[in-house]
Structure formats: structure tokens, C-alpha cells
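Computed from the coordinates by the stated procedures, all read-outs in this text should not be read as laboratory data. Predicted, not measured: the structure shown is a model, and the values here were computed from it. Cβ atoms are built from the backbone, for glycine too; each structure is taken alone.
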Structure I
Amino acid sequence: MKNYTELEVWKAARSLVKSVYDLTRNFPKAEVYTLTSQINRSVISIPSNIAEGIGRQSDKETIQFLYIAKGSLFELETQLFLAFDLRYVSENQFAGVLKNITTCKKLLNGFINYFKNKE
């Protein structure tokens, strides 16, 4: 297995972290300990769990952490829908981040399938 930092799925998730942090930087100050914090925790969890999964001893453990990353991705997507509903992000900003989320979903699903087929 490659070093996790060379994986496209990890690189895409890392890029998503930057775009989401750029987005939440402009949220209202009243949200700093609520939605902003929750969104940032969710997005950080994605590349972190990919990396942790790669560091595990078995494919079964790796898959478990990849599914946790996938859950965080869906959690993030929901939180961004809420931010959009609250008008904290514009339609263009929202569409751009959703595009990045979709890319991460596809890469993560492919990576999960790769490990599942190895078993």
C-alpha cells in the first residue's frame, strides 16, 4: 500500500478541508461554537480517518475507518445544507463545495470497494 499522503482520496479530502475552512471563516461570529465548529470537526474527520484506516493492521479495520470517513462526509454535507438554508453561504459557494463533496464520495466509495474486493 502506498503512503496515505499519495492517495487521491486523501488529497481530495485534504482539499475539501481547505475549501470548507475558507467558507466557514465568513460565518457569523454567533456560530463559532455551534455550526462552524461542528462543520470544521466533520471535515477534519474525513482525511484523518482515511489516514488512520491506512495505518491499521487489517483490511477489515481499514474498511471500518473508511466508513467512518464516509459518515463524516455525509454529516458535513447535511451541515452545509443547513448553512445554506440559514443563508450563511451563497448558492455559488454552496455548489462549489458540494462538487468537492461529490468528488470525495466517489473516490471514497471506490477506495472502500477496492478493500472489500481484496477480502
Structure II
Amino acid sequence: MTNRYTLPAAQRLKSKKSIDALFGTGQRTTLGCLRIFHARSGEPGVRIGVGVSAKNFRRAVDRNRIKRQLRECYRLQKDILSVMAAKKPGLDIFFVYTDKELPDYQHLFSQMQKGLTKLLAIHQAD
């Protein structure tokens, strides 16, 4: 059976309380155009969130496009973190796009791949 590359609601970081805790106590890693906030969570599995600054991109159309591309890049490469998916405690990740130009999808894809392998290396040691 082939892998299903989906991003169900259980893998999305939606709670304001969880996001605030992640920004408050989590670690931060910057990699190219991505700033990655990450922390261990009480729930098993990997949950992600994405964000784009309204200061850098005034038009909501542009912000939504970048967020959609970030989610797609993660969705296609989430198997990199499959080792972490079954572990308890889980992992919360929030990706923030920090560049001031609209991204090229291939560049965003490679940055996401580098970021996920870096996160795996950081949290493998835990």
C-alpha cells in the first residue's frame, strides 16, 4: 500500500494556548527564509502550524499562498519526522516565513527539507 500524504486536523496546531506555549517556551531555529519554533508537547505525534507576517505581505492573497505552499512542502516531506510520530511526548512545530519576496516553490521545498532534517537531528538526541 502506498503512503497517503495527508495533513489531517489532528496534525495541525490550532489551539491558541498551544501556540502561545510554543512561542513562549519553545526553541527557535532560523534556516534561510524560515524561522522554526519547536518544542516537545504532551500529546503524541507531530503537530504543525504556519504563519506569514502581514507586515511583509500586505495582501491576504499573498500570505495565504505562502501558507498553502508551506503546508504542501511539509505534507510531502513529513515522513522525515515519521520516527517522532509515534513517540510520546510529541513535537509541536511552527514555521514562519520571514523573507520579504514571494517564494519560489522549489526553494521553499529545499528549505523545508533542510529544516526537517535539522529538527530530526536536534530531537533524536532527546
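A few points about this structure:
- Among candidates I, II, the computation of distance in nm of label points 7 Å out along Cα→Cβ at positions 31 and 111 that gave 1.2 used structure II.
- Sorting I, II by mean count of other Cβ atoms within 10 Å over residues 39-46 from high to low puts I first, with the largest value.
- Origin of the derived value 2.6 (distance in nm of label points 7 Å out along Cα→Cβ at positions 55 and 103; candidates I, II): I
- Of the structures I, II, the one that -27000 was derived from, the read-out being helix-only ellipticity at 222 nm (-39500 (n - 2.57) for each DSSP H run of 4 or more, over all residues; to 500): I
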